[in-house]
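Below you'll find the structures, each written out as structure tokens.
Values quoted throughout were computed directly from the atomic coordinates according to the rules given, and no laboratory measurement underlies them. None of the values given here were measured: they were computed from a predicted structure. Cβ atoms are built from the backbone, for glycine too; each structure is taken alone.
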Structure P
Amino acid sequence: MKLAVWSGPRNISTAMMYAFGNRADFAAVDEPFYAAYLALTGLRHPMRDEILAAQSQDVAEVIAELTGPVPDAKMHVYHKHMAQHMLPEVPRDWFTGMRHVFLIRHPARVLPSFAAKYDQTTLADIGIVQQGELYDQLVSEGHTPVVVDSVDIRADPEGMLRALCEEVGLEWDPAMLTWPAGAKPFDGVWADVWYGAVHRSTGFAGPEGPVPVLEGALAEMAEAALPTYEKLAGRRLKA
């Protein structure tokens with residue numbers, strides 16, 4: 001099985017990759033379109049030069065790798081994708097054969113966390129609107145994508161991960177609940193900037209508190225993203 005998991009930044013996406021990557025039957029691929037995204041947009045993300053040097057910027061080459069053999073001779077692979085990386089220049093004719101999952105998080109939780117690392121944040125950077133567009137496209141093409149909300153996973157990791165495994169046709173594996181602290185061999189080169197907290201972790205963080213109240217530009221972006229989030233949240237999987 002090839003799991004294409006569509007997220008935005010600051011959305012337990014790395015913890016989810018670690019959960020699946022800790023299974024003996026899974027390989028993991030970390031944000032395969034990141035270098036292509038930076039090359040196509042010209043965005044000056046942290047470690048831009050290192051990312052461009054470490055990853056292929058050729059979208060056709062990336063797609064060939066994703067649709068080719070599963071890495072490390074494993075049975076399954078977890079593809080951690082950022083929805084905002086799917087620019088108009090990136091073909092989407094490779095979606096068939098993947099099992100698609102959407103990992104969502106309330107925009108008022110995402111925005112402050114992302115903006116703390118990148119002070120030029122725009123709505124397009126957090127991927128929520130793009131998640132909605134990708135979801136609609138996949139449904140129109142006959143796919144049955146699964147939606148999971150990070151708040152539900154943090155509140156009940158085992159219940160939600162069991163439900164997700166059942167929904168996509170995988171056997172439950174308790175190894176998904178914990179992982180060794182530290183960097184992982186499948187981490188992207190950008191891990192030094194973004195993965196500090198998850199490198200210190202050995203499992204999912206506990207339940208989240210109340211949704212924060214934002215002000216100014218972040219509040220405006222959260223309000224613009226909220227309809228898409230609420231639409232997807234209305235379709236989310238329950239334990």
Structure Q
Amino acid sequence: MRRVSTRLGELDCQVVDAIPEGKNPELAVVLCHGYGAPATDLVPLARELVESQPELGSKVRFVFPAAPLSLASLGMPSGRAWFHLSPELAIGREHDWNVVQKTVPEGLAQTRRALTSLLSALSVATKLPYGKIVLGGFSQGGMVTTDLALRLEEAPAGLCILSGTLICQDEWKKWAAKRKGLPVLQAHGRYDDMLAFAQAEKLRDLLKEAGLLVDFLPFDGPHTIAPEELQRLAEFIHIRLQKR
């Protein structure tokens with residue numbers, strides 16, 4: 001598979017695909033890394049997803065954007081963030097989840113603008129409407145793509161929330177009502193000590209009550225991406241590819 005470093009809109013990205021020269025992708029997948037991870041953290045997933053569903057290789061373009069904020073000042077030279085977290089949340093200390101779920105993080109609006117600019121540039125480059133672009137991410141990357149997917153003027157092809165959590169509760173509840181029928185894959189470890197499993201269930205319930213089509217995959221693991229999660233993600237993307 002080819003891997004190219006480029007800039008789409010306001011964000012630096014790694015673009016991976018095996019699409020034949022001269023052809024446009026039939027689907028694009030944007031996957032955002034988690035808090036503190038390097039920009040390239042999720043790039044290996046492209047090959048694993050294609051190995052699980054080979055048809056993706058010649059038809060899907062995978063895009064892995066780098067979050068706009070550097071965490072070098074916090075001792076993480078290659079670490080990036082979509083928005084800053086409170087110290088307690090960043091290191092998984094005890095905190096009031098009722099407060100977290102209602103919080104609108106500082107910097108989220110700027111990140112949403114940057115990701116919107118990426119989608120616009122990607123749509124132009126690939127000639128794909130937003131309805132042929134899947135959004136998703138791990139942990140904080142799942143939070144920002146959930147926020148974006150609910151607010152876009154045109155619904156994306158699907159949303160993948162990998163170990164994300166509920167924030168912006170009031171705003172998401174309002175926007176989710178306009179996304180009835182959006183396919184969502186949500187996965188979360190039962191023993192996640194960073195973002196509580198119960199909070200993932202609250203997010204699932206909020207989306208389902210609004211009419212989104214949530215496929216919820218719990219797994220026996222911590223704050224990670226499990227093998228069964230990758231398999232389900234590949235299947236989810238393949239189904240979106242087949243939709244015309």
Structure R
Amino acid sequence: MTAGLGQAIRDEITGLILDRRLRPGDPLPTESELVETLGVSRNSIREALKALQALDIVEIRHGYGTYVGNLSLAPFADGLTFRALHDIGRDLRSMEEIVEVREALENALIRRVAATVPEIDLLALDEVTDRMNERAQSGLTFAEEDRQFHELLYRSLSNSLVTQLLRAFWDVFHRVNHQLGVTDPDPVLTVERHRAIVSAVRDRDLARAELAMTEHFRNLDFRVAQLRTGGADQPP
């Protein structure tokens with residue numbers, strides 16, 4: 001099957017999903033039905049479905065059928081992670097760009113959320129920060145709590161794309177750090193910087209909230225710098 005034909009079949013399948021207004025988890029027509037509808041071979045259909053599965057557009061459940069996928073940004077995160085690991089052997093620009101984009105996104109969002117975040121979310125941020133502190137004081141890492149913190153911070157915006165983008169950038173950064181053995185140089189200070197963000201948001205102080213977020217990202221810059229002295233010399 002040529003690349004052009006493969007793309008055409010994928011476009012037909014995604015067009016079918018859009019035309020029928022199918023949602024994640026909804027079943028797609030069977031392979032036989034797709035063969036008849038599109039007028040191509042079964043193998044061509046299977047190759048197209050596998051390609052769409054890699055993009056999380058469809059989900060193939062062996063023995064059950066094919067369904068609309070979660071339409072997540074997981075493939076985007078996988079690609080960024082590979083790009084960062086691939087480039088680290090030569091330079092750190094990919095990692096620096098990931099941090100720059102995430103910082104630009106969060107600095108813009110923090111000013112919006114600081115004026116609107118509800119008390120229930122502030123209490124949730126207090127709780128997750130307390131858990132981070134408990135783990136830091138015990139000499140433990142708190143990557144999962146850190147992810148929860150940033151998702152809770154913007155929850156009131158009710159923007160699923162923001163959540164997915166932040167999760168993708170967070171996943172890339174932490175997966176690369178984990179694989180290269182880069183750790184937080186001062187977990188207690190990291191907790192204090194998270195508390196400063198919550199304090200500024202609670203006070204509805206937009207300027208201080210943005211400054212606190214910027215200070216938080218200086219810690220991430222330092223961890224990228226660790227790669228220059230240690231992790232960058234390790235094979236990915």
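Just a few scattered comments:
- Calculating distance in nm of label points 7 Å out along Cα→Cβ at positions 161 and 177 for structures P, Q, R picks out R as the one with the greatest value.
- Test item: FRET efficiency 1/(1 + (r/R0)^6) of positions 17 and 185 (r between Cβ atoms, R0 = 25 Å, to 0.05) calculated as 1.00, pick one of P, Q, R: P
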